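Before anything else, here is the set of structures, which you'll find just below.
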Structure I
Amino acid sequence: MSDPVRSRQARDLAERALVRVVYAYGDVPEFVLLGGLVPDLLCTSAAHSHVGTTDVDVQVDLEIQGGSVNASRLERALREAQFTPDTSRLWRWKDEWAPGMVVKAEFLADLDDVPNQQVVSFDGCESLGAVNLRGTGFAAQDWEVRTITSDLDGRPTTVALRVATLPAYLLAKVHAASGRALTKDWYDVAYVVHARGRTAPSAAVVSAS
């Protein structure tokens, strides 16, 4: 099945889903938001909007350091937020709103003693793990706490969470883009670089480059 199309509507659903997870977690989570919503958070004064996202990508090295208590707490929060695990991928959970409208939460680690792209399962969890990806660890080393507000059950709800800084995001994103050569990765890099300057490129321009 192909990935859902990125859009501002999908981005709003991803934001709401993330707020539900953090709210259910009950505190500032140890994980660091690395992808998906980060370009918008880093470029709040951009002249042009980011094309959007369908993903909530988080880096979980700090959660892993907290042991099984943190991992099981995160799994409970995911279930309470109505996410369901992908049975073939421990590192991916989904929130399906409607056919073709799926928010994916993906959990990424960067552990020195684990081979790249190997899946790590969490102690004390039934269906939660992470995929070990080199380069994502920059987020766990350089983050800042930010707030996000979304509508939950008809009322604005604000949560606080760790978000990768600009340098950490760009380092991790360039590493990913170089490794898998996807247009969407290079678009994100170009958008953030340009939006923090004067202008942001359109998706069509990046696709054609």
Structure II
Amino acid sequence: MLENLKNALKKNYKFIILLMCLIVVLAIVEDVFDKETIELDLLIYKLVVQNMRNNILTNIFKFVTNLGGAYFLIAISILSLIFVKNKKISFAICINLVLVTILNLLLKNIVERPRPIGYRLIDETGYSFPSGHSMISCAFYGLIIYFIWKNIKNNKVRNASCVLLGILILLIGISRIYLGVHYATDVLGGFLISVSYLIIFTSTYKVIFNNDN
């Protein structure tokens, strides 16, 4: 019986991850709709905003946050169309960016959470949940991680590339909190939605192109 359970978990792990992510997201959204104070937001605010801010970190995070911005991601997408030989991959990168951006805008306008006020280091407009930079960069770089993992045979290059991109995704999320334009739960929600989204997107990609790449 235990072996059957292990096999079931292994077979359905993507669905389980997707379901767990969505449960946490719905819990956050419920608190936002109820206008409840979320303890995680207060804790991370004290840690990141009150205790970490200094001129050096501010300049670093202003640079990092731009790596998850629209102009930079669009530029990478265009470059992928030019330089990536496998056009199925470059096409997927571009479509992915468009779809996740539309999804983010839809969710922002459904939840309508106001941005934090009083401690912003940069100007931003629009609603707060989910964080656009966090959600879109997680989906964008996450898909690139997926393609690197599937296509690069050199283990050292593959592992190093995936780790570095994973760190970049995390830093972009932290930058949004540090710069005062998002709550921690905006970033967490953005990441979790992207993980769920990527599970669906990559599964659909494999079905459409009928391969494992």
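Given a value of -11000 for helix-only ellipticity at 222 nm (-39500 (n - 2.57) for each DSSP H run of 4 or more, over all residues; to 500), point me to the structure among I, II it was derived from. It was calculated from structure I. Look at relative contact order in percent (Cα under 8 Å, 6 or more apart) for each of I, II: the largest one is in II. Tell me which structure, out of I, II, gives 18.2, 58 once Rg and Dmax of the Cα atoms in Å is calculated. Computing Rg and Dmax of the Cα atoms in Å on every structure in I, II gives 18.2, 58 only for II.
Where does the value 14.6 come from, among I, II, when mean count of other Cβ atoms within 10 Å over residues 20-27 is the thing being computed? Derived from II, not from the others. When mean count of other Cβ atoms within 10 Å over residues 68-75 is calculated for each of I, II, the greatest value falls to I.
Taken together, the values in this text are just the output of simple stated rules run on the coordinates, not laboratory data. The structure displayed is predicted, hence computed values, not measured ones. Cβ atoms are built from the backbone, for glycine too; each structure is taken alone.
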